[in-house]
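Peer 1: The following blocks contain the structures, represented as structure tokens.
Read-outs throughout are calculated quantities, based only on the coordinates presented, and are distinct from any laboratory measurement. Keep in mind that what you see is a predicted model, and the values were worked out from it rather than measured. Cβ atoms are built from the backbone, for glycine too; each structure is taken alone.
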Structure 1
Amino acid sequence: MLKVFHLIKSFGRGGAEVLLAEGLAVADRSRFRYGYGYFLPWKDAVVPELEAQDADVVCFEANDNVRMLLAARRVAAYLRTWGADVVHAHLPVAGVVARLAGRLADVPVVYTEHNMMERYHPLTRHLNLATWRFQAMAVAVSGDVESSIRRHAGDHVPVRTVLNGVNVRSYDPVNWDGTAVRDRWGIPASVPVIGTVAVFRAQKRLDHWLDVSGRVREAVPEAHFLVVGDGPLRAEVEAGIQSRGLNGFVHLAGLQEETQPYFAAFDAYLMTSEFEGLPIALLEAMAMGVPPVVTAVGGMPELVRDGEDGFVRPFGAVPEIAEALVQVVTDESARQTMAISARRTVADGFSMERMQGELEAIYERVIAEHLRS
């Protein structure tokens, strides 16, 4: 049995972290055993989901990036003891640690880039690139991310695009009802709800999100807006709601372990991000039959077929984004057609089974090449 060890900075409920738990659920456990390592002990929301699936999980306690880099020897020792055949790292700091530990333990490394490399802090990008050749393969979550890798890192390491996936059985609108969510926020069943699931950080441009919400309310005064998530910019978001006069119409639901009831309450899904890889929450929304309106950044235009699954508009084009949203929430027939199309797009090309199968083929290839070298 081949042993795959994933390494990531933390196991908070972010997109990359949730992907690991969802991937394990459909993994080929007859051929692979999975282990997981992380560094920030207070960010462990996904750990119980992994342990419930009989995975080995270890925390290499390190409270900042410098201590994480210094933990490479501890990680290498664990890889030897656990018997890892390959390490799969996610996000830059964990990627650097994995490459160093992999060299020390003589274990090949696969690294997934979840974002555009130019968006990282220059020091983070430098460390990532300085150790880039210490890995067997790089995986990009979208064609846009692959292009970014090639611009910055060249072709010294093979790069393969593996599009993110979602469990379309777990995210099936037939099995979920949004009534309780609407009731919680006092939203009538007859009015449209526009929602998103996001970490409150700068790249999501929630200021634009609120600007769009204000414009939509001018055309559809009864509309409500629901944001699931939290993060460092929460105070700024709360102030933005107040300054735009959106109190009572924009609701902050906080972090939620089970997001399906929220998607079931949405009539449209809005993302105004400045940059992205291929967002997991967007895949989940589409799997739940929620038509998206998104900015044309990262892998989102590769996923959302403009005018069929939803709408894609330029980043920062607040009036155009608002106009597209108004069209979605006021045209019931078009919305239902888009809902069916959005789910079909995800089910046909972005399933978790497809993603996990492609990754496991990469593991087998990398391990075989390492043994021959």
Structure 2
Amino acid sequence: MPRALPVTADDYRALARRRLPRFLFDYIDGGAGAEQTLAANAAAWSRVQLRQRVLVDVAGVDTSTALLGETCTLPLVLAPIGLAGMMARRGETRAVRAANAAGVPFTLSTVGLCGLDEVAAAASAPFWFQLYWLRDRGIVQALLERAHAAGCKTLVFTVDLPLAGMRLRDLRNGMAGTGLRPRLLKAAQLLARPGWLWDVAVRGGPLRLGSLETHVPTARDLDAFRRFIDAQFDPTVTWADLAWLRQRWPGRIVLKGILDADDARSAVAAGVDALVVSNHGGRQLDGAVATAARLPAIVAAVGDRTTVLVDGGVRSGVDVFRALALGARGVMIGRPWIFALAAGGERALTSMLACWQRELATTMALTGVTRIADIGAQQIDPP
């Protein structure tokens, strides 16, 4: 009997688990430490209860909105995913095509396998670029210039990674280790997924870091790349460094990784165009507060002085609605889109985004609103 068609984020996750080598699946799926924050993120959205309304004319529901000057079919952005091209053949290019078809922004990670030029060639609309701050500012400067030349107008600066969190699954599976034993662990997991080997490693071409390849000529395998990144993360970066960035980036700047109201106020003072309420999907500080729980306080702290987005645990169009009701202008999603891509490529991601749009539209209708701008605290019940 044929398997049921995938519909939810969990459906795509289950398919991705069967298709990816274990260390790659856990790299995407896992969080830091005991994964308490990872679990709390999703659970917090489920506690936001919606107010069902009836006998309201909802014949013209419209999920479209504008995010940072761009018209979107729904208030959603594909978040940056490092090594996305290892989860599906030429993953970043297929993701940007799906995002463009769905009418939502795509964000390319600094450590994507497909580089800026390759993604720009595949894209039919401007995409966003995510920046990790590296010790070598010459590399940062070169990335900024290349991103702008590729048509990027929005820069997403990840600020919650002065060093990598303790991701225990990566240690267990050999993803984060070097030496013989981790290599043997990864090799065994690769051999257990011959379909992935053929499609991604053989058909997909060399697994190289597209945007960083000219700067890291020795990074021809995962271990070498991790050594470079571990050496390049800069724990000395402070708010003062934003002035350097602003001088060199002519477009919009989004700070991703804000989880404190005081930090949100500092972001506004620094003149950024938007911030993302984020705990890095539970991959950095285990025990940190869930983003849904902290979102209202941050929205209250910054008012309308900047655009507030949120990520972490968003798993459906219903969760998108919940985020808007709590004050966000839009959401970023990571795991759901990469699981869909790993499960079924561009077609699966396109299908998932269409489903989320239908879920959002249905939720709007059943709560009595027809426009994104009308979604607010009045659509949720107080805790």
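Peer 1: Here FRET efficiency 1/(1 + (r/R0)^6) of positions 181 and 333 (r between Cβ atoms, R0 = 30 Å, to 0.05) has been calculated and equals 0.75, so which of 1, 2 was it run on?
Peer 2: Here the read-out was taken from 1.
Peer 1: Assign the value 20.0, 66, calculated as Rg and Dmax of the Cα atoms in Å, to the correct structure from 1, 2.
Peer 2: Values: 1: 20.9, 66; 2: 20.0, 66.
Answer for the origin of the read-out: 2.
Peer 1: One of 1, 2 was used to calculate mean count of other Cβ atoms within 10 Å over residues 189-196, giving 19.1; which?
Peer 2: The structure behind it is 1.
Peer 1: Next question. Matching task: 1.16 is the computed value of Cα Rg over 2.2 N^0.38 Å, for residues 141-340 alone. Pick the structure from 1, 2.
Peer 2: Attributed to the structure labelled 2.
Peer 1: Quick one: relative contact order in percent (Cα under 8 Å, 6 or more apart) came out at 16 when computed from one of 1, 2, so which one is it? Intermediate values should be presented prior to the final figure.
Peer 2: On the way: 1: 16; 2: 29.
The read-out comes from structure 1.
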